[in-house]
Structure 1
Amino acid sequence: MRCPFCGHLESKVIDSRESKKGISIRRRRECLGCVRRFTTYEKIEEIPYMIVKKDGSRQLFDRQKLLRGLLKACEKRPIAINKLEEFVEEVESKLQERPEKEMKAAEIGELVMERLKALDKVAYVRFASVYREFRDVLEFKNELENLLREK
């Protein structure tokens, strides 16, 4: 790491701390040339991940959008927010594992519904009703009946 003061190429790390949310690492360094201290940040290079929508259009993956949808589905339910953040991280990990850096919105929806179904049936039905876009009450009723049969 080049010293911003004297340009010397060698420094030693005095202190390292993970930033909030673990996105980057803050390193306090000391130049071995002029002995002045400076701070650097180490961050993972982010590759944009794309979501393929039902109509074929592509949209950047937005973890906050997914989290908002989960929060709405789980509103007034006894589900810890860290559980929902784990779901979002799991989806993000699946995206990172893919060589093509794309995922169909349908795959994300199914993955989330599978997790919600195991966690909280009411939250699952709320999410499914928006995600699957039930056209009428009969479709909603059929989904509820399927859910009850699985017990």
Structure 2
Amino acid sequence: MFPLAIAWSDVAYAALSVFLVVVGLALAYAFVQLGGTLGRVSAFIKGAENEILPVISKVGGTVDRVNGQLDKVDQITDSAVDAVESVDSAVRAVSFAITRPVRKISGLAAGLSHGASELRVSHDWRSAVAAGKDAATRRQHELDEELREVGSEGS
């Protein structure tokens, strides 16, 4: 019949051939699976892109509207600051206009009071006038100090 003379090198080549075929089939299976996974990832990215881009567009519109409202608030606060400055100027002007006559009347009242007291005690007209002038000047300075203290506490 057939001689059974097989060399070990032929067995090794046959085993290597089988091994390479199995490795080739395994790699082919792995590449098919990898292709399917990449296809799913690609579809996921396209779906996310289709859903996220409109959201980003809406957020951009919202940010634009918020910026518009913030611009309006900025104008309102500027107007409020201008109004407060106007009121402050008006109050200062009224305060200055009222302070001078009040200061003079207060000094006059203090001068008359002290002058009359001095006239009653000393019966000397000149000393009564000097005491009245001195008292009026002192009262005006006291009132200036009081107004400065009140002004510095408000600042």
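Derivation of every value follows stated rules applied to the coordinates shown; laboratory data play no part. If you're wondering where the values come from, they're calculated on a predicted model, not measured in any experiment. Cβ atoms are built from the backbone, for glycine too; each structure is taken alone.
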| field | Top of 1, 2 by distance in nm of label points 7 Å out along Cα→Cβ at positions 25 and 89, largest first | value | 2
| query | If distance in nm of label points 7 Å out along Cα→Cβ at positions 17 and 137 comes out at 5.8 when worked out from the coordinates, which of 1, 2 was used? | reply | 1
| request: Please state which of the structures 1, 2 yields 0.95 when FRET efficiency 1/(1 + (r/R0)^6) of positions 41 and 65 (r between Cβ atoms, R0 = 41 Å, to 0.05) is computed from it. | output: 1
| One of 1, 2 was used to calculate distance in nm of label points 7 Å out along Cα→Cβ at positions 73 and 113, giving 0.9; which? | 1
| query | Looking at structures 1, 2, which one was helix-only ellipticity at 222 nm (-39500 (n - 2.57) for each DSSP H run of 4 or more, over all residues; to 500) calculated from, given that it came out as -35500? | reply | 2
| field | Among 1, 2, structure where log10 I(q)/I(0) by the Debye sum over Cα atoms at q = 0.08, 0.16, 0.17, 0.21 Å⁻¹ as derived comes to -0.67, -1.04, -1.08, -1.22 | value | 2
| Value 13.2, calculated as mean count of other Cβ atoms within 10 Å over residues 49-56, assigned to which of 1, 2 | 1
